[in-house]
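J.: Alright, structures below, take your time with them.
Just so it is clear, none of the values below were taken in a lab; they were calculated from the coordinates. The structure displayed is predicted, hence computed values, not measured ones. Cβ atoms are built from the backbone, for glycine too; each structure is taken alone.
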Structure I
Amino acid sequence: MFESADNAGWTLAEGHTGEYPFLVRHRQVAEDFPRDVYPKRLNVFWAMSRPDVNGLPSPEEGGRLETFENRLVAAVEQDETAWLVAVVTGRSEREFVFQLQEPQQFLQRLNEMPQEDEPYPIEIHLSEDPDWMYFDDMAPNR
C-alpha cells in the first residue's frame, strides 16, 4: 500500500489567495492504489493560537503541530485503515486530510493518543468521499 508517512513521497506547493499565503503538502498516490477501500474523508482542523503575521505557524506553533501530526499518524496509520493524504496550512489554521475505512476506529485512536496539558485545538469533519474528490482537487496532477 503506502509507505509510512515519513518515507512516503510528498508534493509541496505554495500559493496565495490575494489575502493570505497557504502551503499544501499532499501524498503521492499510485494510480493502482485501491481508493475504494477508503471511502470516508476525515478533516482535522487545528486552530493556531500562535501564528506568525501571515497566518502561518510560528516556530513554537510549528513544533506543536509537528508533535501532533507525528502522534496522530502513528496512531491511525498503524494497520492501514487510514491514511494522511494532504495537509493544508494557511489563515491561522492547519488542515489534516485523511482517507479512511472506519471513522469510529480513527476517533478512538485519536482519543487514546498522548495529549499535552491543554487539549489539542482541533475540530473534526467527516464526509463521504469514495472518489477522493477533495484530494484530487488539491492534487490534480498527482
Structure II
Amino acid sequence: MEFCKWLVAVYGSNQGAHNWYEGVKGFFITLGYSVSITDEAIFYDYNDKRYITVAAATEDFTVIAESKESANLLIQRQLTECFEILDLGPINWLLSVSIMQNWTNHTILQYQKAYIEQIIKCFSLLNAHMAVTPMEPEL
C-alpha cells in the first residue's frame, strides 16, 4: 500500500475530490492502464508477461502485481513522476482487514480480529461470556 500526495492543492474546494480523481485517472491512462468498468477507482494493465492492478482510495494506492519487480517499477519510477511517495512496504492492513502473506506457501490470510475487538471494546463487552451456540442445537 502506498501513500501518495498530489502536488496541487485539492482540499477545501468543492471540486477537490473530482479534480484529484481526474488527475489520477489521467496519469494512469497515459501509462497505458485501463479503468475498471465495475469500479472506476481501480486501474489495471495486463499483458502476456505481467499484470499490475492499482486500487485507489483517496490518497492511498494499493498495488497488486505478479512480481515485486513490476510493483517496484510502478512505485519507484512511474508514480514518483507525479506524486510524492511514502512507501509503507508490504500491505498488512486494508479497510479494517488484516492481511498476512506467506510467500513460501503462496497464501494470503485475511481476518478482522482487530476490528472485532474494537467493536467489542466500544460496546463494553470485553468481559462478556462467550457462547458456542446461541441456543441448544437440538431445539
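J.: For which of the structures I, II does the calculation of mean count of other Cβ atoms within 10 Å over residues 53-60 return 16.0?
T.: II
J.: For Cα extents along the principal axes in Å, for residues 45-100 alone, the calculated result is 39, 17, 12, so let me know which of I, II that is.
T.: I
J.: Still on this structure: Which of the displayed structures (I, II) returns the greatest value of relative contact order in percent (Cα under 8 Å, 6 or more apart) on calculation?
T.: Top value of relative contact order in percent (Cα under 8 Å, 6 or more apart), among I, II, belongs to structure I.
J.: Still on this structure, I have one more. Identify which of structures I, II gives the largest calculated value of FRET efficiency 1/(1 + (r/R0)^6) of positions 69 and 93 (r between Cβ atoms, R0 = 25 Å, to 0.05).
T.: I
J.: The value 20.0, 65 for Rg and Dmax of the Cα atoms in Å was derived from one model only; which of I, II is it?
T.: II
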